[in-house]
1. Identify the structure, out of 1, 2, from whose coordinates volume of the Cα convex hull per residue in Å³ was calculated to give 133.
2. Can you tell which of 1, 2 yields 0.50 when FRET efficiency 1/(1 + (r/R0)^6) of positions 65 and 97 (r between Cβ atoms, R0 = 30 Å, to 0.05) is derived from it?
3. For relative contact order in percent (Cα under 8 Å, 6 or more apart), the calculated result is 27, so let me know which of 1, 2 that is.
4. With helix-only ellipticity at 222 nm (-39500 (n - 2.57) for each DSSP H run of 4 or more, over all residues; to 500) derived from the coordinates and found to be -14500, which of 1, 2 does the value describe?
5. Can you spot which of 1, 2 the value 14.0 was calculated from, given it is Kirkwood radius over Cα pairs in Å, for residues 209-248 alone?
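What follows is calculated from the coordinates using simple rules that are stated; it is not laboratory data. As the structure is a prediction and not an experimental result, all values here were calculated from the model. Cβ atoms are built from the backbone, for glycine too; each structure is taken alone.
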Structure 1
Amino acid sequence: MLKKRFFALLGVLFCALFVVGVLGGSAVAQERNIILTTTTSVQDSGLLDALVPVFEKNTGYIVKTISVGSGQAMAMAKRGEADVLLVHSPKAEEEFVNAGFGVNRRLVMYNYFVLVGPPEDPAKVNGMKSAKEAFENIAKTNSLFVSRGDNSGTHALEKKVWGLTGLVTDKQSWYQETGLGMGNTLSVANEKGGYTLTDKATYLSLKKKLRLIIVVHESKELYNAYSVIEINSEKFPKVNTAGAKAFADFLLSDEGQKIIAKYGVESFGEGLFFVKQ
């Protein structure tokens, strides 16, 4: 009888230890995972392929990347579906942080948007120094303009430039929205022979597949800053606060900044992003 009770108790103890081990292991695995929500511009440029493996090797964290437009990235974060953001829509970022959804917003890198178009350049905008004037010419000549139309950071800046012109794009036959990310929108503009606004990094990374050329690239209206934002754990207690901070700190570390500054030099002859250092 005592022997049976002993083995019964041993079985119960074994089951309890197994459950604790599984749950504990699951919790540890969850703590190691970081959900990074970022813009398609960063993903399409290939930069994360250079950054993430180094970060994971250094820290043991595992980064799960969700690539969408900046607006959608922040919308997901407002639902607690991210730990950290890497986005490029300054006004929306400020509103996001001021509303208490994000903390510790920091500038990571910057580059410039460029206007690209077909080599034939029907709007005669190649070489213009002002994006505003180039947009006006595109509208005046009814030349095709392909917009992302997805509330991304790129789309936000595009709408800002159209706002400077005072022109209305709604229901214009020459203005078409894709609702797609940057890489796909470039492909559509390429197929249709239209103009589009793109971050330079994504354009250069896809340049070999495109006919499109850069027609405006030194316009002051086209400054493009990327910031990292940690999600506020006071609003979302399940956020991986430590992992988010570790990733954000890595982007701003000497090692992270060097990777960013050098990225693209070997493949394209120039860096795709500038850093503060």
Structure 2
Amino acid sequence: MPELPEVETVCRGLAPVLKGQRLQRVIARRPDLRFPLPDGFGQRLTGRRVERIARRAKYILVHMDDGTVLIWHLGMSGRVLIYTDTHVRETPPEQAHDHVIFETDSDAVIRFNDTRRFGFMDLVDADGLDDHPMIARIGPEPLEDAFDAKALGARLKGKRTPIKAALLDQGIVAGLGNIYVSESLFRAGISPRRSSHTVQGQRAQKLIPAIKGVLTDAIEAGGSSLRDHRQTNGELGYFQHQFAVYGKAGEPCSNQGCNATIQQIVQSGRSTFFCPRCQR
């Protein structure tokens, strides 16, 4: 499933194409994705001007000029493809899984392709956005200044779950998934088995810049393409080439002077990769 860097990459691709533009036509080629689309979905968006594109955790938020917000989740396999200058260049034929299509008054076409249909779209008034069931319980954004060692320590206080599981909890921190938690814990030198309540003080001070650094590096690389993720121009993301531990079980640790090999364990049904010598 796309994590924060992949969704941020898509948002940054959408912003210059959609911001300030009017939706000339919105076509829903089926009535549902993971959930049914809202009644009158296409009609409610057609004619609206896009004010801005934002992101909350793993959700794309498209703010319209009438106060409506499109909440958009990419699901497991969702891809966003953008075609511009369609008045002078022909767009490729629509594919079977191009389920929702947006056309703007500047001759751009945005297609949401979702083979498995685990993504979803919903419409909500901006005033009710924070109360939407998919948004209401999400924790702080990890790239914001307010997410610091003190804030993280407070959220982990008293928790006896492994730190890997805690960081995957969207109520503790928004947008992190399996890849970036494993990479962040490696950079911070913290074992994924360590009990969450012990990640305070110096450990939290090491973990915060590790999380921010991994996410920032991944965004700059266009995210990670392991299966389905593509940037909005169709190109792959490249952060998978910078992985230090994820998917590298049995390979030597990349830290200089460490002769250990990367191990793989299963926590809460998810694979975890770590160095048993560098992470304590």
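1. Of the options listed, only 2 reproduces it.
2. Details: 1: 0.90; 2: 0.50.
Label of the originating structure: 2.
3. Working: 1: 27; 2: 18.
Answer for the origin of the read-out: 1.
4. Structure of origin is 1.
5. On the way: 1: 14.0; 2: 10.5.
For Kirkwood radius over Cα pairs in Å, for residues 209-248 alone, the value 14.0 is produced by structure 1.
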